[in-house]
Structure I
Amino acid sequence: MQTISQHAALVYVMVIVSASDGSMSESELHTIGDLTKYLPVFRGFDERRLVQVSQECAAILAEPDGFNAVLGLIGESLPEPLRETAYWLALEVALSDFRLAPEEVRVLELLRHALHIDNLVGEALARGARARYHGA
């Protein structure tokens, strides 16, 4: 199986959540751009590669069993300390348009499982992410 960088894996996480409901909203795209530009975890990532990395993810998703292939790449590329960060990024993108489609909820569940995020930790991350968007 091919491997991807940690930065690419984090971008893939955001792309699969954003694309899960069949479209990538402007607010989701804006959030992905902001997160890759400003978060310390993306230090060293060339933000000019964001579109290319997103397109690579989309190409894999278009293949038969592409979603599982992307999950496998993410799981193999992210060390334990970055798995909670990846899940938090997914939550941020999912909540950025102030609604959670059922498809996004399902992808978040699958992602939490693939990243081996404990249910209590996952719920705490989700609660924190939701708190950021109350009243917005």
Structure II
Amino acid sequence: MIASAPYAPILILLLLVIALVLAIMVLSHSIGVKRHGPRKDAPYEAGMPVLADARRRFRARFYVIALLFLLFDVEVVLLWPWAVVFHRAATSREPVVAMDGAAGPGFLLVSMLIFFALLVVGLIYERGRGALRLR
């Protein structure tokens, strides 16, 4: 038996989805009504008239706030598995066995406190630099 046989239904589904999307796009382009004009071809800005060029520069503050959001979003993603392992270690009173050895609940708590301390230091630094000001 071929080793990739369990993935055959997924491959078939993927090919069917691609074929369906292509068929809908081709039919929409070939059957659809084509009306052109200056108003129809103008870019739509939520009903507002265009005020400036769309390729203008954004302030760097937007990117800093986006990166801070990603930082704290990743922190929450890393906190969930740690909480599960910490709960298991704290309630069973047995160390959690990892590849490098065993870790007790005290070690897990100290490691997460260090992680939070680094995040707080970064947040204080960014606040001091003015990254969180609204202006």
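What follows is calculated from the coordinates using simple rules that are stated; it is not laboratory data. If you're wondering where the values come from, they're calculated on a predicted model, not measured in any experiment. Cβ atoms are built from the backbone, for glycine too; each structure is taken alone.
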Inset, instruction - Give the label, chosen from I, II, of the structure having the highest value of distance in nm of label points 7 Å out along Cα→Cβ at positions 13 and 117. - result: II
Inset, instruction - Looking at distance in nm of label points 7 Å out along Cα→Cβ at positions 37 and 101, point out which structure of I, II has the largest value. - result: II
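For FRET efficiency 1/(1 + (r/R0)^6) of positions 69 and 125 (r between Cβ atoms, R0 = 25 Å, to 0.05), find whichever of I, II sits highest and give me its label. All intermediate terms of the calculation are to be shown ahead of the outcome.
Working: I: 0.50; II: 0.95.
By FRET efficiency 1/(1 + (r/R0)^6) of positions 69 and 125 (r between Cβ atoms, R0 = 25 Å, to 0.05), the leading structure of I, II is II.
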Inset, instruction - Using the calculated result 35 for relative contact order in percent (Cα under 8 Å, 6 or more apart), pick out the matching structure from I, II. - result: I
Inset, instruction - Have a look at I, II and say which one yields 26.7, 74 for Rg and Dmax of the Cα atoms in Å, as calculated. - result: II
Inset, instruction - Match the computed value 0.50 of FRET efficiency 1/(1 + (r/R0)^6) of positions 29 and 77 (r between Cβ atoms, R0 = 41 Å, to 0.05) to one of the structures I, II, and report its label. - result: II
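Quick check: 1.7 is what I get for distance in nm of label points 7 Å out along Cα→Cβ at positions 5 and 93, calculated from one of I, II. Which structure matches?
On the way: I: 1.7; II: 5.1.
Computed on structure I.
Compute distance in nm of label points 7 Å out along Cα→Cβ at positions 21 and 85 for each of I, II and report the one that scores greatest. Don't skip to the answer; put the middle values down first.
Details: I: 2.7; II: 3.6.
Once distance in nm of label points 7 Å out along Cα→Cβ at positions 21 and 85 is worked out for each structure, II has the highest.
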